1. Which structure, out of 1, 2, was mean count of other Cβ atoms within 10 Å over residues 88-95 calculated from, if the result is 14.0?
2. Taking mean projected area of the Cα convex hull in nm² as the criterion, which structure among 1, 2 has the greatest value?
3. Comparing 1, 2, where is relative contact order in percent (Cα under 8 Å, 6 or more apart) highest?
4. If distance in nm of label points 7 Å out along Cα→Cβ at positions 112 and 128 computes to 2.7, which of 1, 2 did it come from?
5. Comparing FRET efficiency 1/(1 + (r/R0)^6) of positions 392 and 440 (r between Cβ atoms, R0 = 30 Å, to 0.05) across 1, 2, which structure shows the greatest value?
6. Match the computed value 0.85 of FRET efficiency 1/(1 + (r/R0)^6) of positions 56 and 320 (r between Cβ atoms, R0 = 25 Å, to 0.05) to one of the structures 1, 2, and report its label.
7. Hey, FRET efficiency 1/(1 + (r/R0)^6) of positions 16 and 200 (r between Cβ atoms, R0 = 41 Å, to 0.05) derived from one of 1, 2 reads 0.85; which structure?
8. For mean count of other Cβ atoms within 10 Å over residues 288-295, which of the structures 1, 2 scores highest?
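Bear in mind these aren't lab numbers, they're just calculated from the coordinates by the rules spelled out. Since this is a predicted model, take the numbers as computed values, not measurements. Cβ atoms are built from the backbone, for glycine too; each structure is taken alone.
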Structure 1
Amino acid sequence: MDNKGVNAVKKENFSEWYTQVIQKADLIDYSEVSGCLIFKPGSYSIWENIQSYLDGKFKKDGVKNAYFPLLIPEHLFKKEAEHVQGFAPEVAWVTHAGNTKLNERLAIRPTSETIMYDSYAKWIRSWKDLPLRYNQWCNVIRWEFKHPVPFLRTREFLWQEGHSVFATKKEADKEAIRILNFYADCYEKILAVPVLKGIKSKNEKFAGADYSLSVETLLPNGKAIQGATSHNLGQNFSKAFGIKFLDISEKNDYGWQNSWGFSTRSIGIMIAIHGDDKGIILPPNVVLNKVVVVPILFTKDKKEIVNVANSIVKKLKKFNPLLDDRDDYSAGWKFNEWEMKGIPLRIEIGPKDLASKQVVFVRRDNNEKINVKIKDIGKEVPKVLNEIQENLFLKAKKFLEGSIQKVQDISELKKVVNDNGIGKANWCGSPSCEENVKDKTGAKSLNSEFNSKAEGKCFACNAKAEYVTYFGKSY
C-alpha cells in the first residue's frame, strides 16, 4: 500500500483525484486489456454487499436466479432489429476456435435478451407458466468507447440482469417501476447516494424497449451519470422470438416483457460522490469492515493495550472490525492508511485512554473525535455508524438538490451545465429537439419526472411541453 496520500485536489482535478484514490485505496488493478479491471478484495467485497442487498430484495419479491451462456449465436442476436442496431457498435465477436474458423460468429454477451428469450419461447406455453421472472449475476462485454474510466465506464463489468415475462401490459408496467424502486433504495439506503427517478427519452431508451426508466445522479465534476435502468420491452422481443402463451380464455397472445440491470458502475459513483482529499469514504451499510481498532503502542503498556484492543474487536464482531496492531508503523501512518481506504469508524486506544478506561472514536465522514467509555462501546458503535450513514446521504442530497436549476430556454441550460449543474425544464420530448439541445449545449436528457405535469411551451423549441425533464452533461 502506497501511504504517500493523494496529491490531487478533488475540486481542482477530479479525474486525477479519482484515478489516484481507487488505486491507493487498493480497490483495483489494471489488466493488460484496456477497459477490463481487476477487482481486488476491497472493491469486490463492496459488490458482494450490493449483491446481497439486491438479491434479497429480488428473492423476497419472487424472482429466481439462473445462469445463461456467455456466447450468443449471431442468428439469435439479430432477431430483434432495433436491439441489434443499438448494440452493434459494442459487440465483441468470437470468430475462431483455435485455428478453425467458426461456421457462425458468437457474440460475447453485451446483454442477454437474445440468448435468454430463445429459451423463454420453449418454456412458456400457457398462462399457467406466467409470470416468469429470472435474474442472473454475471459479467458483460461492451466495446464501443475509447477512454475507459474504472468502474464508471469499462469494457467488461459485473452486473445483475433480470428478465421477466407477464400475461398483461399492466403487470409489466408495475414490474418496471417496482424494480426501479429497488434500485433507488439500494443507492440511497446502502450507498448513501441520492438519485433522480424517471423515464428516459426516446433517444436514450434501451434499444428494443417500449420505454426505459432510470435512476440518475450527479458527480462532483458536473457530469451526470445513469445509475441503473428498468425497461418495459412491450411485446417487441416476444414477437421476434415467438414467446407466446395460451391465455385463460384459450386465445394465443404474446408475452409482455421487462429487463432490468444494476452494475459495478455503482461502486465508482459512490466513491466519486463521497470521497475527499484524504481518500475514499465508505458508507457503513456497504462496507465489509465497518470499524478499525488501532492500539497506540508504547513499550511500557504495549501488552495491556493490545489485550484491551483484542477484547474490543471480539465485542464488535458483527461489524467485522479490523485490528491494526502492527508495531513497525507509526500510529499516524496507520491513521492515514485507514482514512485512505475509507473505513467508516476508527477506534484509537493509547496509554492515556487506558488509564481513563476510554477509547477515541474518529469518524471518517467528518473527522470528528469522540471520547467513549470502554464499557459503552457496544451501544455507541451502531449509533455512530448510523449517524455516519445518514450524514453521508444528507450531504450528497444537499449537493444534488443544490445543483439542479430550472431553466426557461437553451441559453439558460447552457449556463447551468457549464457551471457543472443539471437543468430542469418543461420539454416536448421530441428526438429532433433533443438533438438540437445536445448540439447547442453539450447536454442530453437524463430522465423525466413521473408525476410532474409539464406546463406551457417546450423550453427549447416552443412546441407543447409534455415532460418535466432533467438535462445535463453525462458519462
Structure 2
Amino acid sequence: MKKKELEKYGLSGDTVQKIAIQLASISKRLGIKKSELKSDLQLISNAPEEYLEHKHYAELAEAIIRERHTPADGGYTFENTPYPHWGEEIDSDTFSQMTEACSLPVAVRGALMPDAHVGYGLPIGGVLATKDAVIPYAVGIDIACRVMVTVYDMPSSQLKRNRTRLEQIIYKNTQFGLGAAWERPKNHDVMDRDWTVTPRTSTLKDKAWKQLGTSGSGNHFVEFGEIHFEEDFCGVPAGEYVALVSHSGSRGPGAKVATHYCAIAQDLHPKLPSKKRHLAWLDMNAEGAEYWEAMQLMGAYASANHHVIHRDISKALSQAQLAQFENHHNFAWKEEHNGEELIVHRKGATPAAKGEIGYIPGSMLAPGFLVEGLGNETSLRSCAHGAGRLMSRKQAKRSTTMHAVKKLLNDNGIWLMSAGLDEAPHAYKDIYGVMAAQKDLVAPRATFQPRVVRMAPDEDER
C-alpha cells in the first residue's frame, strides 16, 4: 500500500502512514482480507475514536487522533472532514487535494464532482463550504469562468449549408488567447460600474475595456451547433435548433485580482503546511470583504464578456432568439445550508439548486448538456462543470497530431477553426459517464452537439 493511496482515505502524516503500511504488510497474518482492510481504513479515518479499543486498529486510531489534534507550526488545528464524491474516474492526487482542503480550520463541508481532477489548492470539480472565510485559490485564477447558450429560431439543417458564413461570423466577432484585445473596445453597462471598489480593481478598468468580449486560451471556446429538446422547455418547443455556446471568464483583469488576493492570503498564513499553501484564506470580516467585492465585479465582467460575444454574433446572424441560458463556476456564494450561512466555493463546479438551469460541456467532439438542478443538499447543491480532464495538457500534446484531430472531427461532421492540441477530445473523460454519475444532482433537458468550433491555437496557450 502506497502513501498516495492512504491519502485518498484521509490518512496523512509519517507516523499514521507508517502504521497503516505495517498493517497492510501483516494483514494476511491477522486474517484481514485486502478489500476489507481498505474499507476499514476509510472507516477508521472517518471516526478514529471508535477504534481506540480495537485489537488490531487501536494504534492506528491513536496516531490519527494525535496527528489531527497536534497544531502545526502556525498554531492551526486540522480536523479531517469526510466528504462525498460522485464518479469513479478520479485519481488519488485529486482525493488527496480534497482531503487537505476539507481539513482546514475554516472548512465545514465539501463535495467532489465526477469531472474532478487536480488543480491549485482545491481540485477542479471541488466544492468547499467554509465559515466566515473565503479562499481565493478555491475560487480560482479565472474568476467567474462561465458558459452561455443562445438558442435561435433556426432549424439545425441550416448548419451544414451555412458553414462558411457561420465560420466568418465567429471569426469576425471573437478573439482568443493570452492578452487578446480589440483595437476598438466594445460597449457594455459593466464598464459604467464602480471599478474603484478595491485598490486592485481601480487599476484594471482600461485593460478590462480592451478585453471586453474576448476569450482566453486553454479550454475556452465559441461554437455553433445543434441543440435538441425532447420536450418543451423554458419557452422552447420540442425540436432541434441552431445554438451558440461560449465558455470563458474574466480574462486578464480576473487573473490579476486572483493572484493579488492569493498573495495576501498566503502572507497572512505563512506557516501553513506546504500542501495547504494554496488554500490560504481571508477573513470575511477583514481582507476577505475586499476580495469579495472584487470577485463580484469580476463576476459581472465575465458575464458581460459573454453577452457582448452573443450580442454581436446574433446581430450578424440575424435570427430570432428563442432562449438564452448562462451559469458560472470558479466563484464563491453566500448560501444557507442546514440553517447556517456558509461561503460555498465551486471551483470548476456548477450551481445546481432545485430548478436552476446550467450547461455542462463535453469536448469539441462530445456533446454538452443543458441541465436542471435537483437541489441535492449532499453535494451542496452542485454538479460537474464539464467532462473533466483525463490527461494533462503536456500529455495530450504528446499523444496526437493536429492532422489526426481534424480528421477525427471531420469524420464526425465537426469543423474546427482553431484549437490547441492540449484540447484534443481524448484528453477528456467520457461525458456520458460523468452525466450518469450525477443523476441525483441534475436532470438533462437538452443535448448540444458542436459543429463549428473556435478555440485558441497552441501559440496563444497560457
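1. It traces back to 1.
2. When mean projected area of the Cα convex hull in nm² is calculated for 1, 2, structure 1 comes out on top.
3. 2
4. The structure behind it is 1.
5. 2
6. Considering all the candidates, the number was obtained from 1.
7. Corresponding structure: 1.
8. Across 1, 2, mean count of other Cβ atoms within 10 Å over residues 288-295 peaks for 1.
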